[in-house]
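In the part that follows, the structures are each spelled out as structure tokens.
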Structure 1
Amino acid sequence: MVDQIKKNASKMMEDHSAFEDSPFAKIVPNILSKGIDNVNLSMFEEDKRKQILNTVGDFCLEKGKLAEALKAFYKAGNGAKLSKVGDQLRDLGRYDQALETYNLAKDFGKIERLGDYCYKQGDMSNAAKAYVFVNNVQKIVLVGEECVKRGRYDLAIDIFYDSGDMPRLIALGEKCLNENQLVLAAKAFEIAMDKGKLNELGDILLKKGEYDAALKSYQRANNHQMVDFIRENFQIV
């Protein structure tokens, strides 16, 4: 990681030189003052607009203004420079933002490598995000199963949903049901659109006298009879 930071610092010096040599360097402060999202560059030809935006991005990257650099390079369609912004975010430990930036750059190799690193560090949320970006279903499932082992059911539900793995999602809902984690069970069954399991959950909640929660479960299952039964016979606050 230290070597990577040194390499990035060296590259930043090169970018700084490129910024100084740009004929558009003189207008960078004006553009930043106006705001990258607000400045009108329509009077320039497309190639010059890109040069201007890349000059702004180089300046911002050299100054550590990563949000502005990202905007400039994105508007310029410069995937290589976007990836450099991602590198800086990664080195700062801002992995979530780094992954988003790599995704904008379509740098899927760096996304997967950072996902692998996050997985090894126990950062399951960002690992899952990375694998979803690169559509690596095998690794998504691996992260989801690890979350289940660690008792992080809420995150595992989201991961199985993102991967479209309905069987695992329903199985996890049943596990939550058996462990009396009824809110999470409801979330899993609703996402999976399993009306049978939602009705089963509604029955359990009704027996417990949790009428409001039972009503919601029956509503999600489109069980109009039980919805009417609860509404007519029990006061719902």
Structure 2
Amino acid sequence: MKKSSETQLIHRKGISKAEEEPTNPSIRLKKKRPLMIGLTGGLGSGKSSVGKMLDSKEIKVVDTDDISKELMVPGTPVYDEIVRKFGKGILSAKGAVDRARLAGIVFQDSAKRMILEQIVHPAIREEVFRRAGQAAESGILCFVVEATLIYESHFDRECSAVIVVNARPDQQRERTRQERNYPDHHISAVLAAQMPLSEKVKRAAFVIDNSGTLGETRRQVAVLRIKLIEMAQSSAKARHRD
């Protein structure tokens, strides 16, 4: 029988830790805490598309890039600190942070990128934990945090499992050129600042292969959704027994 070339979900059962407590006390929401899952990938791998497919009644997906945008609006502590560290040259004519201009600076200078991360990452974590608490109160079973730098920022330590969305390097570049209109040198700089996607795949509990058709990706996500809900239900029962 000819082996199917269709992409398939990879689940490494020994890597997930659904019944363990996260290390950060701010999301130890006792028996009402939803299962915390990380969702990551590389530039242009398609993690945002997978996040949209996963989001449902039982599974809440939050995008840390959207949270970052909210935290950078004028008048917020993050905005004020970014302007103080990087100057008004990174602002648009309307006074907002020009994220493209800021990205152009930090992806060419690792020291400046570290400064930005030290400003933004703690604020994002705090907001993620706050929203996790809200999700618990509303009965959400599974709380998925979508973030490019889950491993780099060690946020994987807060998660019961991590999903990695994989794609070929040529697909990553082509999708980024089409969707973001990034020049090749900027794509290379962003990729160089991230953990190689191949390494993230090795560490993941779940791998979505997004190198095939949209239908193939949707089928993998449908299987993943069932597995996550089963994990969340099992984890909740285990905590109730304690």
Test item: mean count of other Cβ atoms within 10 Å over residues 152-159 calculated as 18.0, pick one of 1, 2: 2
Among the shown structures 1, 2, from which was the value -15500 of helix-only ellipticity at 222 nm (-39500 (n - 2.57) for each DSSP H run of 4 or more, over all residues; to 500) calculated? 2
Among 1, 2, structure where FRET efficiency 1/(1 + (r/R0)^6) of positions 40 and 128 (r between Cβ atoms, R0 = 25 Å, to 0.05) as derived comes to 0.95: 2
State the single structure among 1, 2 that was used to calculate Cα extents along the principal axes in Å, giving 54, 49, 27. 2
Taking mean count of other Cβ atoms within 10 Å over residues 80-87 for each of 1, 2, the highest value is that of structure 1
Relative contact order in percent (Cα under 8 Å, 6 or more apart) - highest-scoring structure of 1, 2: 2
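Only the coordinates and a few stated rules stand behind these numbers; no lab work does. As the structure is a computational prediction, the values presented were derived from the model and not from experiment. Cβ atoms are built from the backbone, for glycine too; each structure is taken alone.
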